[in-house]
Structure 1
Amino acid sequence: MVENESLKKLELIRSMGINPYPYAYARSSSAAEIVSDYGTYEGKEVGLAGRIVGTRDMGKLVFLDLLDHSGRIQLLFALENLGEQSSKLLRLIDTGDIIGVSGRVGKTKKGEISVIADSITILSKSLAIMPEKFHGLTDTELRYRKRFLDLIMNPDVRGFFVVRARVLKYLRDFLDGRGYIEFETPVLQHTYGGANARPFKTRYEALDTDVYLRVADELYLKRLIIGGFDKVYEVSKDFRNEDIDSTHNPEFTQIECYEAYKDYNDYMKMTEEMLGGLVKSIFGGYTIDYAGRKLDFTPPFKRIKWVDELKKISGIDISRMTDDEAREIAKTEGLDTSVKNAYHVADALFDKYIKPQLWDPVFVVDFPKYMCPLTKVCRDNDLLSERFELYIAGKEEANCYSELTDPVEQRKRFEEQEEERRKGDAEAQPSDKEFLEAIEYGMPPTAGIGISIDRLSMILTNNISIKEVIAFPAMRPEKERP
């Protein structure tokens, strides 16, 4: 909300013949450069620009705290050394204003590194009152809703997004270095697929047809494999019309990659090398702190077989579980699932018995076949599929298949999914006729993986909520808040 006092000061600045919103400003240094390399900068003239986040008026001396992209530094203004206009302008500066300043680098009597300013330029007059500095911005929902204020008032939050950017760069560099090619595939699709999920639906008015926001990139990236590219990937925004909680956001970022002539064993080796290397590049070693515990990313990662592990813990064998049996098990085990079929009950059993014991990175391998419509069966057990999920700190971070390449079997699996949809499972995958046509031309043996950028960034920044590493997470409109 615009404050009357701020508007008065804005008009006073204009009356001085000063444009409070100029076009550009030349900077020579950043706050962090000066503070970290004071010996080089001491006594030198510098030009800085940033937002004022603190003011202290001592009469003849005025201290301002300036925050730029790199950090914070103190500015010292001695009024006797400023011209009349600069002195007058200084009195019109408030917390929240963006200014440019030039001056000499030195230290105050208390030894604080400062810029002893000789000129000041207003770059943007703030018309809204900043949150009170001692309490800052601590309301979690307000922080997410007004992320721009969160970044101003809580500079540590900026570091979360720096780490996230480093995660993306490292993964891209890793794949590029192995000869992968990055592609972009359609966000709006006539048939969504690649994951069991409820989609968002929209409409192409120009084409007079309904379309869906993609839930995964898989079926389009596989078309590229069929077309002759052996190594492909995409960093993508995907959309699933699901619950919002500490590990889920309806709009999320993942990296999906596919490589011809590989299987899920090859991708386990690549994944632990990639993620282990990522952690080492950021932290200098394989072990990090997360939620008060140590996480060890040293390769190789542990492997456990899902069906065997569940049977060992609970006595339940889900490899042949039918929908009727699933409903009985759900009742006996007290499982709360939206759809009580084999897929959802098996998933709920995993959450109940296996997930709580997972901490260090672990590959959970060999899923029941009925849960994997796009995956080849295990070579030693045709009731299971060659699929793994990577769990870190009890959170699913990656999902990988030895991809199904038999067009006859793929058509059969899609038909089974369509039957589940008719029974009421809104997350079952629809049959993609265009993909079935493509795979009939022949698809080489292929492995593919999807890695959650959001959850990985969440762990590497020691956050327990995914919203901390999504700049603008999904929020209920303010007018609908209770």
Structure 2
Amino acid sequence: MKLEELIEYLDYKDLVNFKNVEITGISYNSKTVKKGDIFVCLTGEHADGHEYASMAVENGAAALLAERKVENVNVPQIIVASSRHKIADIADRFYSSPSKGINLIGITGTNGKTTVTHLIQKIMEENGRKCALVGTLGYKLTSNGEYRDAKHTTPQAPELQATFRMIKDVEKIDNIVMEVSSHALEQNRTGGCRFNGAVLTNLTQDHLDYHITMDNYFNAKAILFKNLKEGCFAVINADDAYAQRFLDVVPKNVKKYTYGVKNFADIAAKDIHFSSAGAEFTLVQGENEYKVNLHMNGMFSVYNVLAAVTASFAMGIDIKIALKALETVKGVAGRFEAVVKKPLVIVDYAHTPDGLENVLKAAREITPQGSKLICLFGCGGDRDATKRPKMGAIAQKLADKIVITSDNPRSEDPQVIITDIITGLQSVNGENVIVEPDRGSAIALLKTIAGNNDVVVIAGKGHEDYQILKDRTIHFDDREEARKVFEGSVI
């Protein structure tokens, strides 16, 4: 594509050394830039792409998209107000706006995004429609297919648009359900995406290291709903504290649907019961009622199912077809995943106060009378520190014993993170509170403190098969570690 065509509709401030060169790709990493790429000078927390522009040109970049003129380079420069926002515009243009021809559904919220995307993909397939998924675990083309790696919950704009183009043209799939993170919305990584529908799971404390306030966090999430066009739909959790605020930002010509358990909603659940086999409830839509039997457990699973069913209902899919698909689902990797029988060991991605509370409440529902509920968890380094004492308080309140350990400490001292967690505890005693900074050793301790009929929740990392330390990233999988410790009782 010629540079002139690429920037035809771009709102730029200035052109420097302009020549109508051929652009063969988009790059924002000077080390991996290819000949003919336009190099985008992204400014971030830890690096400024302008400082690497000369290297990018030496490595073959044919043009620059920058926020200020870069000296001593002779390639064309397109100067814009925000390269982080405009990279989405040129990516959409370069890949010929692939989302225009796709039924694209975005799922956002603090917890539940991954599960809801998987459930919707399953429902679409049950309805005879191919559906691809883009999310935390990567992207996959069928519900039974393998994941392909993704670096972020929502990839950077060039990778995202290239993925859409591949899914549409190569795989011939016209439906995509995608997790949409607050970071991606704030940074415009989803700029150019034409969403046909948007779903809110919930909004609770997370990422305040980045967003600073809950209002900022809400405003980032709200972008997904504000940008919906006429004929699209919005699905909102009626029981969420921010429900009305989200409903208020949805444009008037967009159809609104709600789901919930506590408040009036278009699709609701009642008569909810939990057992070791899963959850049972009655789904209510208007005057229609449907009995639901899930292999998944916990109140959060009920909400996730309601979200997925409501989204499919908004797309015109029969509720009976949706429920038939969901009743066969065993769960999602690392989401309330049972990995050991005796004791029952559950691995979950819960890494927020609300997420941990939901998981522990679900685990308590299936803890036999007279048995203990044990929670092993830590908190991530270089992330919102204010949630650490809150998670400590929640774990102590809802579990009989807690083991406090490391999560992904990153550049922080694990002991400092643990101390932050402990400040939320009402009391610290060796019988009910155990501290072991090494996560592998902490999981090994479970062998000595958990009886056969107890329930253990290992929270924080879920599906992750790595641990990020100060100086390196190592292979580490909670599920593998638990299976090694309880080798004779692996599920």
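Quick notes
- Structure (1, 2) behind the derived value 0.80 of FRET efficiency 1/(1 + (r/R0)^6) of positions 236 and 356 (r between Cβ atoms, R0 = 30 Å, to 0.05): 2
- Structures 1, 2, by mean count of other Cβ atoms within 10 Å over residues 76-83: label with the highest value: 2
- Each of 1, 2 could give semi-axes √(5λ) of the Cα gyration tensor in Å, for residues 260-459 alone, but the derived value 29, 23, 14 comes from 1.
- Given 28, 20, 16 for semi-axes √(5λ) of the Cα gyration tensor in Å, for residues 156-291 alone, calculated: source structure among 1, 2: 2
- Looking at FRET efficiency 1/(1 + (r/R0)^6) of positions 148 and 188 (r between Cβ atoms, R0 = 25 Å, to 0.05) over structures 1, 2, structure 2 comes out largest.
- At a computed 13.4 (mean count of other Cβ atoms within 10 Å over residues 52-59), which of 1, 2: 1
- Among 1, 2, structure where Cα extents along the principal axes in Å as derived comes to 76, 56, 39: 2
- Structure from which 7.2 was derived, distance in nm of label points 7 Å out along Cα→Cβ at positions 12 and 340, options 1, 2: 1
- Structure with the greatest value (metric distance in nm of label points 7 Å out along Cα→Cβ at positions 268 and 420, set 1, 2): 2
The numbers here are math on the coordinates, done by the rules we state, and not lab data. What you see is a predicted model, and the numbers here were worked out from it, not measured in a lab. Cβ atoms are built from the backbone, for glycine too; each structure is taken alone.
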